[in-house]
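Several structures are given next for inspection.
What follows draws every value from the coordinates through simple rules; no lab data is involved. Because the structure is predicted, anything quoted here is derived from the model rather than measured.
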Structure P
Amino acid sequence: MTDILITLYPWTKAFHIMSVIAWMAGLFYLPRLYVHHVEQANNAQMDETFQMMQKKLLKLIMNPAMIATWVFGLLLVFTPGIVDWSRVWPWTKALSVLGMTWFHHWLALRRKDLEKGTNTVTGRRYRMMNELPTLLMVIIVLSVVVKF
């Protein structure tokens, strides 16, 4: 099994990077959609349009991208010689990825609130929360590239 992982390493890494890019795009865009939904959906047609956009982004792009990111990431973790768990960087990356996953699920719950009409989060708070994936991305990239 480890021989296969070593042989497929460049492919696994490439698909991991592509999955992360797709996931991050959604994590950056969905909160912005929520801001506009909360602040500008003043009629049923706008509300319906925002809900359709949010649902498709989450279900068709973000969820598959998150799953693919995790699958390819775990394959990288199990590839011999890639991760040295005695260093700090894999732990900071792992915690940040868990934070990113928590944020994804928080966004999914907020979509359900918007769908039911029970949203209590303001546009300002969505704007503030939109900074979280950027912060986590910085930690992840620095962890992996600098390997502190």
Structure Q
Amino acid sequence: MALESWGMLGLFLSAFISSTIAPGGSEAVLAYLVNSQRYVVGQLVVVATIGNTLGALTTWWLGHWAAKRYPAEALLPDSRRKSLRTVRDWGSWALLFSWLPIVGDGLCFAGGWLKLSLFSSIFAIFLGKALRYIAVAYAFL
């Protein structure tokens, strides 16, 4: 089935999956759909941002759950411990960088682990991801 037939739903699913611990390429899907000129670019950016934010919040909730079950920092691999320290130092503002590959998942996980404010976390995650998708869309206009 052609990517264009999936349209907005395909973009949403790609963005959601790309923002969980599974790898993905939502930027490529967004670029393809922007180039197709079949959709309003602003709508594409909003759909991608919402999907990617919801995926990141899934990782945030996993961190929140993990903190209840496994409170010891020592159980985390080194990459997650670094994310935990970064988020502890910067608070919710660190989640502005949740769009970064590999590191972003760790930041979201750490935000949940540290039980950062859900609303502050959503705001920072959404803003960071929106700015990234705006830049990608602009680059392919």
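For which of P, Q does relative contact order in percent (Cα under 8 Å, 6 or more apart), calculated from the coordinates, equal 29? Traced to structure Q. Here helix-only ellipticity at 222 nm (-39500 (n - 2.57) for each DSSP H run of 4 or more, over all residues; to 500) was calculated and came to -24500; which of the structures P, Q was it taken from? Computed on structure Q. Comparing Cα Rg over 2.2 N^0.38 Å across structures P, Q, the highest value is found for P.
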